[in-house]
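What follows draws every value from the coordinates through simple rules; no lab data is involved. Remember, predicted model here, so these are calculated numbers, not experimental data. Cβ atoms are built from the backbone, for glycine too; each structure is taken alone.
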Structure P
Amino acid sequence: MASLDARTTETMGAVRAFVPESREDVGPAAIEAYRRDGVICLRGAMGDDWLSVIADAIDLFRPEQVEGDERNVIIRGDGDDGAFQYSTMMWRHNPLFRRVVFESHAPDLFGSVLETRRLNFFYDFLLIKHPGCRSASTPWHQDMSYYALHGTQIINCWIALDDIPVDTALRFIRGSHRSGEVFRSVHFDPDRAYEGPMEERRLPPDFDRDGEADIVTCAMDRGDALVWNARTFHSAPGNHLDRRRAALSLNFTGDDVTYFDMPGESDPPDRGEGLVEGGPITCESFPLLRPG
């Protein structure tokens, strides 16, 4: 895993940040910035009440759930003291993660960005960069590259579970969602590759070596959330800190999203139940939260 060192944070712009108008509504200014930039930061999106539930949910997460499960990955770089761990679809077996999805204000707050009548929950994604996983950089990618979905109303809502300084924060290419192009999937583990990738898609550009790329980033406090479009390019450096850098990502879809029977491997690996090409995604795995 290569270090992202070709661009310094001083050469980057800032993700536009907003305080939500309420627990259920981000407000029109945030929606307009999301449309234009493809990413926004919501300050204080999740309070201590739900952050405590998430912390308890992580405590329930056992190492034996990771071993042999394709939904869970641990990467340790050569010479690193810590590992990069990520896990998905946890709500299916962890009752506390399920509470966050079905009982918190998160679907209403984040769903307001999409301006949608119908709202489906797609999947959850826990990312923990343990202390000293310095080489565990996340490569430039679009979430859409991995999704067995068609459509544009797809958001990743990335909740900071720790304070995150700017030098370990996510980076985005402002406005990159607007081109409409979907690039090829790349694995977060450089020693692995996806089976049957769509080779007709182009590989992601190396934005770190492009001095003209409009890279934006921002520091986050615990409870802040980044919300971005599934086509927005983003990346992240490793964790050189002496403490954990963790986040919980919740992914939601809106009215125009349908199932894509994509070839090869997808993320999440779950493909739902009884879905057909071009049809709705509502099923046990991707439940309808707001019927519209």
Structure Q
Amino acid sequence: MIIIDAHQHFWQYDPIRDTWIDETMGVLKKDFFPMDLKPVLDKNRVSGCVAVQADQSENETDFLLDIAHRNPFVKGVVGWVDLLSENVDERLSHFSNNPLFKGVRHIVQAEPEGFMLRSDFQRGLAQLRTHNLTYDILIHSHQLQEARELVATFDEQPFILDHLAKPNIKEGHWDTWNKNITELAKFPNVYCKLSGMVTEAVWNHWAIDDFKPYIETIFECFGPDRVIFGSDWPVCLLSGSYLETLTIVDFYTRLLSDWEKAKIMGGNAIRVYNLEA
């Protein structure tokens, strides 16, 4: 079985730029490069990964593409391009010349209500399909209804929801999230990453059963063809090791067929991001 980690990050830590890394996140206040991740992937029999942007700049996109070029285990990049810009098509054309550029992400979780419905944002997003690019949806759970309106407008655009839309696992909030995620999953062009869960639980004091209602909902709503494994390394280190994040997904896929598990652990990522296995 080919395992692809469809969600991880690299960065050269900059305290001025990386203000989202606060005083509670000391473990992240350092550089994370391919030399740090490759031994971890090898130890856990992970064949490759997708590097996802953490900073909203084209410098970040160039940085990740250079890493992917130099490190064959990095199979693709989800970068950042200013979708609000009037020259967005030109910038997408520029980056799409690189076959390792697979998609775009904007940190919408930090944006005000209504951002995804803005005409300039949607005008930019509409250009992605022309360049055969995906869009990663990074939101909090209270933004799910707005995300549903977005995907309803672009029924041919592949969307990948990051981190289950960050449900409040720590306090066990489930009902509203469950209702909204179920509605979002009705759109067949939306995929969901099993990622980012440990940091939404009580850091370093979670139990594997804490994730049960959330993962079961994702399996039921999206099915084995639209669920994707991602570690969210190194952010996951705030609340657990790489092996622990992998073990959670392995535990909840144990009753699936080998074929279904192979899709979730790598096949779906290869297909939706158009990766070379």
Structure R
Amino acid sequence: MKIQDACIPCLVKRILYEIQQSSSDDTVKTKAVRSAASCLSKTYDPNGCSAVIATKIHKSVYTALDDIDPYHALKKRSNEIATTLLPTVEKMVKDSKDPLYTSMLCAIIGNMLDFGIDGASAQPEMLLDVFEEAVQQGVGYDDYPKIKKLLLNAHHLLFFTDNCGEIVFDKILIRELKYAFPRLKVSLIVKGEPVLSDATMKDAVEFGFDTVVDEILTTGCFAVGVDFDHLSPLVKHRLKEADIILCKGMANYESFSETSYRPVMYLLRSKCRPIADSMNVPVNSNIIKLYE
């Protein structure tokens, strides 16, 4: 997705948010703000991918802060909050007429655990308050029937994760994918380095994803979404051989929408107008959309 005018205030808001999470030192905070402003002025290009531009700016902020993981505490708390909801999610899935569909919906609602932007969470605990309402909202754009038909003949799925917290529900989704399609090989792709509130190998190991997926790989670098220029040769190979790619979250959409990889299914919460308009879906909705 190309960067939109509306992306700028959102990007600045998130930068200020992560600076506040990292430091209370006014000198350090000023240095980080100046670094972000300088980087934005140099990298902003209306023809540029929003995720690529955001990656460069966030990296400049992390460097100025001398902090490799400003979201560390929020990520930990997000995982804890999501874990408290596990019994609720498990019961919903078990009692559902279509456990796979229900697990998709829950995994999408977990995507609300995002910070520093409009339409996301003020704090991890917010998910406890809005979870039931978000479930009742249902799916605002629904390509599930087409996806299910595609999965019938698929042998290998690549699953690109997004935020901490929601990754707890992603494990249930992958389990249900395996139940529904026993021959399906699933490769989990997490971030290679801490970036925003995204999940890393540490989270995948902590939540025992090795028991539900066939392999766990990383993007191998710092990137908002996916930096295709710096992916490991193995992940690049997996992208070429995969029958279907599953992407969680908006940043992965921003990245993959600039490529020719197909088919790709997106499971996300449409938290902003630029994403909603780009995908032609309702804003602030639970989205299951397939691009073939």
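Work out the source of 15.8 here, i.e. which of P, Q, R gives that when mean count of other Cβ atoms within 10 Å over residues 76-83 is computed. Only structure P yields this read-out. Could you tell me which structure in P, Q, R was used to calculate helix-only ellipticity at 222 nm (-39500 (n - 2.57) for each DSSP H run of 4 or more, over all residues; to 500) as -9500? Comparing all candidates, it corresponds to Q.
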